Each structure stands twice: as structure tokens, then as C-alpha cells.
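Listed next: structures, encoded as C-alpha cells.
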Structure I
Amino acid sequence: MKLFPWINNKSKEEGPPPKQKDYLKKLVADFESLMARDENIAFRVKIIKPHGFLIKTNGLYGYVSFQFMPWTYKNISCWTAIFPYLKRKTFFGRVYRFKKEPLSIVFNAQVPQFKNIELTENEQYDGIIIKKTGNGALIDIGFHYNWHYGSIPGYIDKSEFEDKSQFEAIMPGEIIQTRYWGIHQNQNLILGLTCENTEWFNGKIDLLAGQILPVEITKNKKNGKLEYLVDGKFSGTMCLNKNIYNFPKKRLANALKLLKESDTIHCEIIEVNKKKKTLLLKWEMENEIETMMRRKTPLIVINEKNKIEFGYSNPNSNFMIENRISHETAEKLQLIDKTLSVLVSKTITRAGKNKNRYTINNKYNAKVYFSNNRYRLNKKDKKRIEEQLQDGDFLECIVVKIAKNKIYVKWEIEDDELIRFLK
């Protein structure tokens, strides 16, 4: 590796001119003094090589391999993509190897040098495309902060692009404007191009599974067909599988035909289809279905040929689905996503075993899910926690689901409290 311009094939034995040689000795001596301080030394990226970078530090040239840069990538091609944006940037490291004859300086830049940064959800960040895959692209938004916080890699799904051609047009090394959507369950950063569809990629959409939510009936302006709008923003598809209902499929199909635009029904989310961005629904409230069937009233008419025909009409054409669920059910639905106090009551079963009973407002039975942000609880942990709960304790829980006879709630246990339970 040629580190000095005066060295060439014809003058290797002659060495640098006397003045330059003295200057070089001074630079080397100063650099040795710098190493003796046992401190991080600054360097700048100059040229990319097959397996690392040629750098400059205190007037001398050196080398740092990709695997000893302040951060690492799984593929060398990622370094090639961001090199134009790293050139002449300053980083810090320690000398890994130093030789005077011939002069050789090798750095290890894997030393603490970056502060943590908190990203803001739906905020726009500029990033560098470092790699494309079949399903999306890897983006490093550390570029947005001029690398002062190091590498901040994230992933953007190709479905975020308007069409296939737009995704195919982007190339590694290009600058792209993204929006930060949050952190996925696998701890990877999720990026998008807009503020829409955030829940489908950051894992929050999965929390809807098992919940009963309001579904508004809307009409497609293009084809006039009725559609299902879940919780005011998600597209839904009604499941017609007879195995999940306690009544004939034909009865459900007839009730669906009687739905009109602006009706609101309540359905359980039984599946999340991330590929199509739709929620699979089960019409949960049988009394709502019964109300729909009442819309269908017999009608006897005389046709043009003066013959009697039997059919059905809907005399209440302006009738909306209102007050079709019991007051108790409506009251339960209002509790979803709210934080409530759940009373713990110790009871004894017929077999003589202790059992916890959970109630809300001394009125509704509850099923409690135990959860912790850092630790995944198993059945044994949950059993130990239940055993240590005392009669008369109150748990602050969030309502996540409404079933026929129970309200399902989640108790988020703090770290110090969890340690006390699992000692």
C-alpha cells in the first residue's frame, strides 16, 4: 500500500527528500506521543479499499478494516454504498498495530464515541439506501445526523412504494426520505414513506387479534359494493366459515345482505392479514344478527300479469342498527382500552384448591393476562404470581377484549414488582 506520494518503483532506495524525511520523523514522533496518552485518536476516512478504508490521522496515513469500524454491516456492499457520505468524516479509535519500518498504522475504531438519540414517530428522516432485498430495502438514517450518532439502520417494506417500478428504480447509495414508524418486536427499526399504514409494520396491529371492535358499513364509490371499516381506519373481510358460528351459515349470509351503508356492527378480529392489509372478522353479536333479520318482512304484491307474488320488503328503510345490543353489552364495549381497578378474591374450589377470582366494579367477571416489558412470563411464573396475590388486592389493568361472559384485561407488572413475585 503506497502511503506517501514520493515513493515509486524507481526511487524506493533513495527514500523521501531530506526535508520531507525530517517532517515525516516529526509526524511519527508526535503520533507516538499521542499514543502514549492512552486516549482515543481522531481519524478521517479518505479512500475505500476492498476490505476497509485508507484513513488519515495527525498527518499520517493509516488503515481500518470494515470489521473494526465504529459500527458493522453484514455485507461489504453496504460500505460501498455509504462511502461517498463517509468521506472526510471524523471518527475516533485506538491504534491496533503500529510499525515504524516500514511505517504502518492500523486502527480499531470500535470504541464508545456516539450518544444515544431518540427518534420521533412519524418524523421525516433522510437516509442512505445501503441494500435492496426482494421484499424491501435497508436504510441507514445515521446520515440524517451526519453520523454524529453513528449508524441508525432501518427497514422499509416494498409495499410502501406506489408501484413495482418505483421500488425497482431505487438503488443502493441513493438518498431517500423516510418516516420513522417505531421499533418492531424483533427490535429492528421500521421505516415508511408516509404516515399511513404504521400499525401494519410496527407490530401494533397484532394486538387487535381477539378484540371485539365496532365495524362501520361503508360503500365503495367505484363499484357501489358494501365494505367493512374496522375501528374507523382498517379494512375488514367477513369470515363465512360455518365452523366458527353457532348458527347456520345461510342465516349469516341473509343478515349480511340486509346491512346498509352507515350501519355499525361489532365483530371479533380473528386474523390479521398483513400482506393484504385486511382484518378477518367474525360477527360476534347474535342479537345484532337477529335485529338484521327483523328488517326482512313478508310482502304480497300483484305483478303486471295480475298474478300474486311473494317477497320481502324493508318498511323501515331509514332504520339504522341502534339499541340492538343489551345495555350490559354496550356498557362493556365502552370499557375497551380503558384502565380499570380489578379486585382479587381468593376462593376455594370443590376439590379444595385455591383459586383467584377477578371482578370489575363488583359486577363483571374478568380474565387477567400478566405481562412485563422486559421478561416473557411462562405458565409457572404466572402461577407463582397468582399464588402471591392477596385477597382484596386491586390490580390496575387495561381492558383488551370483551367476550360473552368475561372481560379480558392485561396487567402490566413493573420490574421491581415482578422481582418481588419471582424471588
Structure II
Amino acid sequence: MNNRERINIFKKIITEDAMKQRWFPLKNVDSSSFIITAVYPEEGDERNAVLVQMESGTRKLNLLLNFEQDRFLDSINSGEVLPLIEDIISKKFDELKFKGNLKSLKDHMLNFRALNANQSNSSFVLDNAIIGKFMRTYTKIDNPDFVIPMKLWNETSFRNIPEPIGQIEFLEDQCLFTFSRFLPGSTDYWSYLYEKLRGENDRTFILDEASKISEITAGLHNALAGLKGKEFEPEKFTNSDTMGLESSLWEYSEKLKTICADMEKTNPYARIIETKSSVMDQRIRDVMKILNTGMKKQRIHGDYHLGQILKTDDSPKIIDFEGEPMRSSEYRNAKQMPMKDLAGLIRSFDYLCSSKLGTDNPLGAESKERIIKSYIKERNNLDENSSQNMDQFRTILDIFIMEKAIYEAIYESENRPDWINIPLSYLANFLSQ
């Protein structure tokens, strides 16, 4: 079978099966609109894992498939990815190479189990010691989910991340897999706190956890600001950056106004937001003036919330540095204001408190204040030059929180309308202050 015949077979399989899977990000497109750009290895036994690359418009996707009992399977689920990794680290392929701590990976290749098969990136565990992540979407070789943890580990003393192990690269320009130390018994902080929070008696516990995570967030930002290399050094927020943020805020605000106009007769929060639309517009104008006064930007996490922090027996560990999955590689590697991460954390705590205690409960607002105070105090402790003008800091942070809440409202209106009162209640209260 030649390569063209293999491509035709894989396209048929993808059309009939893969596009129906939950994890498949192109399932809503017409099958005639995508093309298969590569099948690797070009020759071989389809019972072994085969890398299939495809694209539709600007979207690029990676699949790992293998043939078994008259059907094709996802090779993460089937476990056939393990022999492929073994072949890669034994240097069987010129086009696929491992970069990193080869000994650590070689020492843990006996047992395999798949995790998160329905996510945008499929994860698996080797010997209960290493977690691997397959990039289902096209990811450049400078993948921040590998580059940032590796630089943090090698250049700083920050250890609130799992130890990075390495990545597998394809054709010297793509990242296909990342590997890091697996932490048995860990759980994400959203699940942990959601289970623990049951009522007002847990208020002190939640606020203490907010302080602890905020301090670690400050440590992360301080460590990121100290990384070596021009692409990591902090620099001034430019006029171009300001214009980009302003454009995004106006676009989001118009979408929010449309949502609220459609709901104002039935939703009290939407009615308040509608009456306060001029306040929202003015706050956007006000913050644009501040951003042009020499504010700094740096590398950040980029998609920060409680689900990206692990509760372990030791201390919280931050994971998933690839940024927002649907963003471009250039955006995910760009420098941004640390307040964006802080806004994500604050909104995550508000979601936690509102979903368990109701949108009128003050614990979300109290968590916000605790997070801000703990963050500022820790940044100042770590770096005497990081002193902030608190009025400017809060004004800018509030805009990033507003942007995040508007994004949430847009998302909930399209996907989970029963949850929309959580971001709308925050926005209504914020604009009424």
C-alpha cells in the first residue's frame, strides 16, 4: 500500500468515526473541508501507532491511530502509543526525537494507563511516575508547556511545579508529546475545594487556601520575571499592546450588551448591567490611560484557574503552561500582564463560592480581597523593586477580571445557560460600585 492509499483510508476512518468522538475539535466541519497533510511512518504495520496530521482552514490536528480487529483505535486509549515512544527513544526515526532527561523516561516504560482521553490533549501515565501528554492540536517546538517549566526548574528555585522530563519533537519544528513527573494521589484544586466547601463554617478554610495559592502565584510571577533570554525578560506594555487589549474589551462589551438585551426582561442581573453600560464603557476608557504610563508585561501562565493547580501531599503544584488552547502559538508565547493570571484565579474562586453557596454569598468577594492582599505582600517580599501603585494595580486588575467575567458570560450563554448568573452577578455588582 503506497502513502496516497494510506491517506485515503485514514480520511475515510476519520470521517466515519473520529469526527464523532467528543475530543475531536473539527467534528462540526464538513468532511470535505479538511485534508490529511502527513501520515507517519509512511510505510509500516497499521497495527502499530501511526501519526496522522490533518488541517481544515487554519486549524491543524494530530491523531494517533492503530488498526485492531477490523477497526481503527485511538492509540492513547489502546496503549499502542507506548511501543511508538520506545521506538522514538531508541532513535528508530530520524523525524521524531526526544529532548530532555532521557534516563528518567527510559527507566519508566513498563506500565501504561491512559487519562483524559476526551480532552484536547490526551494524557497517560508511565509506571505511576511520569505523565505524558499528546498534543492533539498542532503545537510548535517552543511549546510553553515544556519550555517554561524546564527553564523554571533549571534557572530558578521555584518548585511549585511538577519536575519537567522532556518532549518529543517532530520534523524539528513541532512538539508532539511533553513529559513531567507524575504526582500520585494529587487532585486539582477545583475538585478538592468544591468537595470541602459546604457552608459558612468553611469560610476561614477557603480564605486561607486563597491566601496560600495567591502567595504561590506571586512566587511564580517573580520566578518567570527572572528567566534568562530576551523572550522572557519583562518589558514595557506598548501602545500596540494597549490597542490590542482595548479592541478585545470593546468587542467583548458589545457581545455582553447583546446578551443582556436579550435577557433583561427575565434576568435581574442583565437589567442592572444594561443600565450600567455607560459605566463599563468609561472604565475601559480610564484604564487605557493608565496602561500607557510605563506598566510592565512578562511571561505568565496564561490560562490560570483552580483546575490548573494540583493539591498534593507536599505543596500546591502548577501545571499546564500551554496557555489558552484555542489561541495561536504566538499569543501563548507573548508577554502579558501578571494581573491576567490573578484575574483568572479570582474568577475561579468566585465560581467555586457561587456554585456552592449562591451568587449572593459574600465569600467570593472576600476571596478576591484575600488573594489581592496576599499576592501584593508576597511580590514585595520576593522583590523589593516590585512595589505597586495600589490604585493603578486595582484599576487594571479590575479590568482584567471584568474581561474574564464577560468571556465567561459569553461562554455560558452559548454552552451552559444555567450557569450564566455567576458571571452576570459579578458584573452587575462590579458595575454598581
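Among the shown structures I, II, from which was the value -15000 of helix-only ellipticity at 222 nm (-39500 (n - 2.57) for each DSSP H run of 4 or more, over all residues; to 500) calculated?
Numbers: I: -5500; II: -15000.
Going through each structure in turn, the value belongs to II.
Matching task: 4.5 is the computed value of distance in nm of label points 7 Å out along Cα→Cβ at positions 109 and 413. Pick the structure from I, II.
I
The value -0.49, -0.83, -1.02, -1.10 for log10 I(q)/I(0) by the Debye sum over Cα atoms at q = 0.06, 0.09, 0.11, 0.12 Å⁻¹ was derived from one model only; which of I, II is it? Walk me through the numbers on the way to the answer.
Working: I: -0.49, -0.83, -1.02, -1.10; II: -0.28, -0.64, -0.94, -1.10.
Of the structures listed, the value fits I.
Computing Rg and Dmax of the Cα atoms in Å, for residues 173-340 alone gives 20.7, 78 for which of I, II?
Values: I: 20.7, 78; II: 19.6, 54.
Clearly, the read-out refers to I.
For relative contact order in percent (Cα under 8 Å, 6 or more apart), find whichever of I, II sits highest and give me its label. Present the calculation step by step, with values, prior to reporting the outcome.
Values: I: 7; II: 13.
Sorting by relative contact order in percent (Cα under 8 Å, 6 or more apart) in descending order puts II first.
With distance in nm of label points 7 Å out along Cα→Cβ at positions 205 and 357 coming out at 1.3, pick the structure among I, II it was computed from.
The read-out was computed on structure II.
Readers should treat all values here as calculations from the given coordinates under stated rules, not as data from a laboratory. Small disclaimer: the values here were computed from a predicted structure and weren't measured. Cβ atoms are built from the backbone, for glycine too; each structure is taken alone.
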